[in-house]
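The next part holds the structures, each set out as structure tokens.
The numbers here are math on the coordinates, done by the rules we state, and not lab data. What you see is a predicted model, and the numbers here were worked out from it, not measured in a lab. Cβ atoms are built from the backbone, for glycine too; each structure is taken alone.
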Structure I
Amino acid sequence: MVKLNSASRLPSINSKVILTQTDTTVGFVSQNSIQLSSIKSRHDSKPFIKVYKNFQALKQDNKRVPTSKKKTIRRLKKTTFIVKGFSFRVTEYSLHSSLLREFSWSYSTSANQSGKNFSRTFCEAKADIIIEDKNGLFEGQASKLYKVNNKKIKRLR
């Protein structure tokens, strides 16, 4: 099911906030980090995870991964990495929607207010587009989080 809260027919999907089931948990997805910050009531200085649809998109964004850690990063699924202060995740399948396949990347965050649990009514009120499949929206386990540098990988979550 796809539900739109705007009257227009997707004039600019890049600026929309989408509520969908991500690869790990229900989340807000958008290319507009300012809108996501205001929805979640969190500081603008706190960065969002950037989700890429494949490793080619990561490379096109001029983001580099330490050569000695490339194989590990490619193999780990449902995992977020922090490299030189930049957090990213690569999801090979495109978050359950053909709408999202058009993006080579998007910002992603859990669908809740900062520091609170998932509330469907809050999320539906804040999202411009809601994408839901037959399994519905559910709060799953957050992705694993690793900090990566040239010498080691440290698990943070």
Structure II
Amino acid sequence: MKIALGTDHAGLELKQEIAAFLTDLGHQVTDVGAINFDPIDDYPDFAAAVAHKVAAGNVERGLLVCGSGVGASIAANKVVGVRAAMCHDTYSAHQGVEHDDMNVLCIGARIIGIELARELIVAYLGARFSGDERHVRRLNKVKAIEASSLAASRT
């Protein structure tokens, strides 16, 4: 699977471990940064880079790391077509894909360690959108909200 991976300074160490883990699992990783520790870099820059790759279809999934996972989730969700969520438990990591077609997983490097991160990633990447009628109906409602917000912002 093609995966875009990004972090700010707070998640740099965890991101490096995640990149190696993903590669060991056979995934193709596009690392959008940060590459070096910079205490004044900003998570929205990396969240946008991952989100745009996902939205454009350049990768199948995205993975973001920041201090808590919250900021990266908020920023990534500003990109049309992205459904990002912060997950720190395996149920949410797979259920978010199965029910909500989540395409970006956000985790907090100050909240979890590498072992839980690995479990979350396996659950997230192993999950597929169910396609059940109720999940499709709900996803279409989410997409309608997104479309109406876009239309309203253009007027």
Figure out for me which of the structures I, II the number 21.6 belongs to, where mean count of other Cβ atoms within 10 Å over residues 20-27 was derived from the coordinates. I
I have -4000 for helix-only ellipticity at 222 nm (-39500 (n - 2.57) for each DSSP H run of 4 or more, over all residues; to 500), calculated from one of the structures I, II. Which structure is it? I
Of structures I, II, which gives 27, 17, 15 when semi-axes √(5λ) of the Cα gyration tensor in Å is computed from the coordinates? I
Taking distance in nm of label points 7 Å out along Cα→Cβ at positions 28 and 132 from the coordinates of each of I, II, which one would give 3.3? II
Looking just at relative contact order in percent (Cα under 8 Å, 6 or more apart), which of the labels I, II belongs to the structure with the highest value? I
Structure from which 1.8 was derived, distance in nm of label points 7 Å out along Cα→Cβ at positions 44 and 76, options I, II: II
